[in-house]
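Visitor: Please find the structures below.
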Structure P
Amino acid sequence: MILHTDKRQTILREAQAEIRENQGRIPAEYFYSGKLSAAWERARGTRAYGAGEGRDDIGEFSLDRFRDLPVTPRESLKARPLDFAAVSPTEASKYYETTGTTGQPTPTPRRAEDTIWNTVSVAEAWRPLLGSDERAVILLPSDIVPVADLVAGVCEYLDHAHIRAYPFATGISDWDRLESMWRTYRPTTVFVAPGVALQFTRLLAQRGQLDELNSSVERLMLLGEVNTAPFRTRLGRWWNADVYDASYGSTETGTLAAACAHGRQHLLPAATYFELATPEGVVPLHDRGGHERGRLVVTPLNAHARPLLRLDTGDEVSVEADCPCGSAAPGITVHGRSSDGLRVRGTPLSVRAVEEVVYGVTDATGYLLEVDSEGSYARLLLERGIGAGRDAEPEECRRVQARSEELLGLRWDGVVFVNSLPANTKSGASQKSWKRSNIREVEVAR
């Protein structure tokens with residue numbers, strides 16, 4: 001964040017006051033009424049919500065009119081992204097694009113207001129997690145997507161030392177340079193995509209350097225992909241550190257949830273108005289009790305470059321309550337995008353369910369599903385764990401099959417260990433689509 005004007009400093013102070021006042025609680029209805037009204041007016045200035053080309057203007061704001069507004073399908077945003085923009089890409093202070101893992105990349109201009117509000121919201125949520133003398137390393141992509149910029153902005157806001165070093169980008173930060181930097185800098189907090197964490201862990205273990213390099217690390221903050229509790233437990237054991245599912249969001253919406261000190265993720269209700277698409281319809285999320293499940297529908301309250309009203313994210317989430325941290329903000333578990341689902345012999349598979357098996361009962365450092373186009377065949381390839389011998393593999397395969405039948409209702413056509421998997425299963429946050437990075441379609445001889 002470059003705060004070189006009085007206007008931007010005023011925005012920062014306003015964001016600080018508002019976010020801090022509402023941290024860890026659900027704001028009152030008058031707060032949402034005012035924020036939604038402002039977001040509504042910004043949206044009226046776009047082609048998607050304004051009048052033109054045979055469309056009617058959405059009209060003046062009221063809470064009833066907001067609740068009656070049709071949900072915006074994510075597919076509409078992907079198909080016509082600039083119709084939802086209040087500024088053109090050339091007028092933005094920052095320009096990003098989605099990774100395009102589920103189709104064409106989505107242009108995402110941002111104004112300074114977008115960046116400042118999102119950064120403050122995340123920083124204040126993470127503040128209790130981080131110490132007073134942090135040295136952060138950011139193993140996340142910096143090109144085109146915003147995730148590394150966000151983390152760097154948070155570190156600047158909280159006055160923490162930080163360095164960017166994404167090893168999958170062609171350039172200066174290869175694995176050898178990363179290892180050398182680690183010894184000098186001795187990071188305490190690692191912001192990293194799960195796949196990158198696996199690959200770096202595996203490399204250090206093979207070189208016999210893991211015990212030396214993990215000695216300074218206190219926590220790993222995972223971003224960019226769905227991850228599971230067994231996976232975090234495994235990483236924590238390897239690194240002798242606390243591991244958090246650090247945040248959840250998207251390039252289109254900004255950050256929607258952040259981790260608390262007890263390892264759960266909480267929505268950020270002062271920054272976004274949340275609803276849940278359930279079999280009974282779309283309802284305000286804070287009106288629901290705990291243990292609800294549905295698709296998350298969001299209205300970012302501080303989006304200026306691209307205001308979005310009632311966007312259906314397509315993400316299946318479970319809502320939780322009563323976190324030991326004491327926050328009244330709803331806790332959530334993200335199960336992944338419904339479009340990323342896969343069926344094998346009629347059995348639905350998801351990222352979270354498969355990884356509960358893989359990282360729950362094996363020491364594998366990665367996996368790849370081989371499936372046929374008809375969904376009648378599925379083989380599971382597992383990358384041999386760190387220092388693992390082959391003698392134990394038959395028993396591990398048996399455990400995988402047993403756990404898969406119990407949890408997934410599926411028996412794999414084969415479970416096979418391999419020495420290494422393709423790099424795109426590890427490059428994390430640059431290819432977030434599970435179907436593209438962890439599933440390979442094959443032809444099966446009949």
Structure Q
Amino acid sequence: MKKNLKKIIECGIYLWIFLLPWQARWLAVPRFVNNEFWEYGSISMYATEVLAILIILLFFVFVTLQKKWSHILHSFQSVLLDKKITTKKISLLLLLWLVISNLWSVDSLVSWTRLAHIILVVSIIGIMNYFSISVRRVLVVLLGAGIIQGWLAIDQFLGQKVIGSAWLGMSTQLPDVFGVSVIQYEVQRWLRAYGSLPHPNILGSVLVVVLLALVYFFIKVRNGNFIFKKIDPRLYLLALYGSLFFIFSGILLSFSRAAWLAGFVGLFIILVFVYRRYRDLLSFLLKIYFVLFSIFLFWFMVSPLPFFTRFQGVQPLEKQSYEERIQSYTDSEDVTKSYWLQGGGLGTYTSVLIDQNPNRKMSLQQPVHNTWLLVLNEIGIVGFVLFVSLFVFTYKEADNKYTALLFLLPIIVLMFFDHFWVSLVFGNVWLIFVLYLARKSF
């Protein structure tokens with residue numbers, strides 16, 4: 001029974017990873033300001049979180065049957081008593097600070113709910129570490145999820161619509177509707193691909209991580225590090241080349257410039273890694289990069305104007321986006337003046353904005369497009385230092401420094417251009433998951 005229970009928990013974790021991009025949720029407490037829906041103040045329960053709770057409950061049963069509670073408590077005690085500063089200790093201190101900072105939160109409901117979301121995903125990562133879940137299997141599951149997102153992106157761009165489904169957590173998106181993410185050149189409008197995620201920038205950010213994992217996986221397969229029994233590795237390489245088309249296409253069709261930049265940074269890191277460690281595979285890597293360039297040329301020839309528009313950034317909609325980002329930095333400066341020391345509370349940035357600008361439209365009450373500033377505004381200088389330290393010690397303790405850089409540096413870049421890593425529940429989950437990957441060698 002114990003062995004079967006362990007397998008069920010492991011399968012549940014793989015399913016949880018596969019379903020992460022899907023945003024099906026129950027809107028438990030919808031909240032409105034000036035009769036407009038307030039996304040960042042509303043309370044939701046996601047389908048993946050229900051699965052996470054079931055996994056945690058099964059883990060409790062497993063540990064009870066194994067009589068391992070004393071072992072787990074001893075591990076916690078060892079972390080706390082260890083004089084060295086470690087990633088685990090930083091993580092615990094950050095969680096403790098989140099609890100403390102929530103005591104003076106300007107919106108307790110949002111802050112405590114967000115903390116509960118974070119504790120759920122941290123618990124899942126803890127279970128993955130406890131069972132020493134195979135990172136290679138995690139990557140395969142992640143690649144499968146990425147391929148589906150890439151396929152959705154292609155379908156959405158070619159069809160110029162996102163088909164809504166409450167069960168899948170997807171909202172209908174059409175290019176002629178106000179508020180939908182589009183690229184506009186004069187009177188022409190093109191829908192940016194969403195996948196199953198709330199925004200194209202999020203899709204791009206997710207697929208960048210998957211793409212870098214895929215290219216790294218390529219190198220490991222070709223070098224013989226990953227050996228597939230009973231199946232010709234060449235078939236795997238063929239499947240991986242096919243995967244490149246879907247995943248890289250998804251990044252391109254999200255038209256997220258931050259994701260394009262982060263992808264370039266990650267691919268450069270892989271180039272340096274191969275040059276230093278596997279120089280005999282350099283020509284193979286360059287073939288992969290040629291394939292990626294060919295995919296870009298394909299989509300550029302299919303629809304060149306959106307790419308020109310995005311690169312140039314001179315069209316009215318592009319200028320409006322730039323002006324809104326500048327305004328968000330101005331808002332952040334005002335918030336920072338009041339909350340840099342203690343923070344407004346986890347998830348409360350828009351609550352503060354609403355207090356400061358009560359008559360502004362909700363569509364303009366947006367978090368600052370910079371995760372680092374958002375962290376400072378929400379959990380103060382102490383939380384900010386702990387947050388940055390988490391990245392530093394994740395790199396220091398990583399099994400493979402190149403793997404750590406491969407995941408950490410691109411998301412650090414992405415976090416300078418977007419806020420979803422902190423402002424949305426999915427962002428919290430995805431960030432913690434990527435930090436987990438960065439520590440592992442595969």
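Visitor: One of P, Q was used to compute distance in nm of label points 7 Å out along Cα→Cβ at positions 120 and 296, and the answer was 3.8. Which one was it?
Guide: This figure was derived from Q.
Visitor: When you work out distance in nm of label points 7 Å out along Cα→Cβ at positions 96 and 208 for each of the structures P, Q, which one comes out largest? Display every interim value, and only then the final one.
Guide: Working: P: 4.2; Q: 3.4.
Max of distance in nm of label points 7 Å out along Cα→Cβ at positions 96 and 208: P.
Visitor: Same structure again: Looking at FRET efficiency 1/(1 + (r/R0)^6) of positions 240 and 312 (r between Cβ atoms, R0 = 35 Å, to 0.05), point out which structure of P, Q has the largest value.
Guide: Q
Visitor: Looking at structures P, Q, which one was FRET efficiency 1/(1 + (r/R0)^6) of positions 48 and 336 (r between Cβ atoms, R0 = 30 Å, to 0.05) calculated from, given that it came out as 0.70?
Guide: Answer by label: P.
Visitor: When semi-axes √(5λ) of the Cα gyration tensor in Å, for residues 176-343 alone is calculated, the result is 34, 16, 15; to which of the structures P, Q does this value belong?
Guide: The correct label is P.
Visitor: From P, Q, which structure was helix-only ellipticity at 222 nm (-39500 (n - 2.57) for each DSSP H run of 4 or more, over all residues; to 500) = -23500 calculated on?
Guide: Attributed to the structure labelled Q.
Visitor: Could you tell me which structure in P, Q was used to calculate relative contact order in percent (Cα under 8 Å, 6 or more apart) as 19?
Guide: Values: P: 15; Q: 19.
Source structure: Q.
Visitor: Next question, about the same structure. Taking semi-axes √(5λ) of the Cα gyration tensor in Å, for residues 376-423 alone from the coordinates of each of P, Q, which one would give 20, 14, 8?
Guide: Going through each structure in turn, the value belongs to P.
Each reported figure results from applying straightforward, stated rules to the coordinates on display, with no laboratory input. Quick caveat, the model's predicted, so the values are computed rather than measured. Cβ atoms are built from the backbone, for glycine too; each structure is taken alone.
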